[in-house]
Structure P
Amino acid sequence: MLTDDVATIARGRAVLESLLANLERVIVGKRPVVELAAAVLAASGHLLLTDVPGVGKTMLGRTLARSIGGTFKRVQCTPDLLPSDITGGIVYDAGDGGFRFVPGPLFAHVVLADELNRTTPRTQAAFLEAMDEGQVTADGTAHPLPRPFFLIATLNPLEHHGTYPLPEGELDRFLASASLGYLPVAEEAEMVARQQHSHPLEQLRAVTEPAEVLALQEAVRGIRIDPSLLRYAVEIVAATRERAEVVIGGSPRASLGMARLAQARAMLHGRDYVLPDDIKNLAGAVLPHRLVMRGGSAAARGVVDEILTRIPVPVARG
């Protein structure tokens, strides 16, 4: 490997490790989810958190934005929320007698859409262009979002009254899903102790900047992934489409996302190449939320786990 490539990988890993260290100053005892969030950001994706209230979802977004020196906006999703409340819209400017675009809360580096399933399908759809293309369109004019743009959406799994299921197309646009969950007693006590006099976020400083995150995202694309591993990822995704209990399986977007997230995980572990374990460890985050099951979504993780035991792992030769 060229010296420049070595330096790029080393710098990328250093940025990710600094980011993780910063996140863990605020988010206690959740290393796997914190690692996943950092990897999803490095892979230019978006994250879906399905969790009960009060476990740190909003704080994860705030800490991530502070750590990358970026802006943060939070959207509380409700049934009366309109698309323009999120994207922004055209307003009349009495000062110059013309119309101008006023950006909405989507115009930030890190956006938290809290309880996304509480808003209507029409408003949910307002996120799609932003997630896919990094822009919003108003009155026929495209307005680019800040880069990087990272969306974290949350769902409350316990309350169903007054909620609207997310359409399959929107779920498919989230690169990965996770759950923070409750802390063990000892770690929850540590978290409470840390916040007795002030919140750790108040003293947190940026460890990188948006331009460096963009360079990190570009470097992730250069991580080597063997053709046999690309096929392995595709075979895992394709196997979800062949199950009788699965109505809609993983899409080609899922295959692309699995490969890209595996590249980010490899960089996080200081490698310039992807291993089969990178793909196996990420399948449970990339696939279950995308699957539409006949018996309900609870069985999706079991389907993915069974597929991983059945698909042969590629063996390196030479």
Structure Q
Amino acid sequence: MKENFEAIQALVGNIGKVVVGKDEVIRLVVAALLARGHVLVEDKPGVGKTVLARALAGSIACSFKRIQCTPDLLPVDVTGYVDVRSGQFKQGPIFANIVLADELNRATPRTQSALLEPMGERQVSIDGVTHPLTEPFFVIATQNPVEHRGVNDLPEAQLDRFQMLLSLGYVTAEEEKHLILVRRQSDPLEALKPVMNAAQLGMLIALVSIVKLKDELLDYAVALVRATRESQLLELGASTRAALQLVRLAQAYALVQQRAYVIPDDIKQLAQLVLPHRVIPAAASNDNVSTTQWKQECVRRVLAEVKVPQN
């Protein structure tokens, strides 16, 4: 297991060469990758969302495609199409190991829905023919805050496909100065080398299922998810998919933390990242906060009422 821990830390460290000052976000993204989930990164423009995705892809020797989402993007531009002349299927950019859907909420709802089947079932159906995607398959999408102009809210079914919603935030003044100095000479992304291949990543993904999870921690995860459905603060609670993804993410996060077992804090911390984007508050906030922040606050209040099991 020691060699596996070292491989994971090498991946985290390699991404950290480019994405400065965001070590915990990097660990979370790597955990989602190992958990066979998908990640949505929501933040203001220019804070490094796309750089994070490119650094992840550059650290693994596997196929990578970028989808730049715009209002005129069509579903076939994502999934592919059947050529009318040859009758052959032309694969779209979704057929890659790591897919970056940049500024996802600038695409129309119809185009956004083209990601539902690939993300949920890891396949694409075109003209009655099902085309399986190559494993590993990981979507990391970025979006600007929903309060910005020219964006379309992601529907609940689409949001539920994302294991986590993360935010990068601004770096410190010292880190920002360092970034400017480094990038005056060269782009660190250009010098980034892979530290593992797709086969090695697949072996790490297979380890997630053997990470020890006590029954009381499983009960705790289920209780957290069910509490969101029973709370009067929320009109819509989290789905069963959320419970499944929370548990698997906790197992993957334990590996990233160099443990072969899950602890209560793993589930408590990750629930605040897995659940908020899946719920709908029963009432709007009276405070001057964003929609995302209000969802997070509602979930925080709900989770605080659930007893945390002892180690």
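10.0 is what came out when mean count of other Cβ atoms within 10 Å over residues 192-199 was calculated for one structure; which of P, Q is it? Computed on structure P.
Tell me which of P, Q gives 6, 21, 31, 28, 12, 3 when you compute P(r) over Cα pairs in 5 Å bins from 0, in percent, for residues 104-143 alone. Structure P accounts for this read-out.
So distance in nm of label points 7 Å out along Cα→Cβ at positions 136 and 280, computed for just one structure, reads 3.4; which one of P, Q is that? The correct label is Q.
When distance in nm of label points 7 Å out along Cα→Cβ at positions 152 and 232 is worked out for each of P, Q, structure Q gives the greatest result. If distance in nm of label points 7 Å out along Cα→Cβ at positions 248 and 288 computes to 4.2, which of P, Q did it come from? The read-out was computed on structure Q. Looking at mean projected area of the Cα convex hull in nm², for residues 128-175 alone for structures P, Q, the greatest value goes to Q.
A short reminder: the numbers here are calculations on the coordinates, not readings from a lab. Computed from a predicted model, the values in this text were never measured in an experiment. Cβ atoms are built from the backbone, for glycine too; each structure is taken alone.
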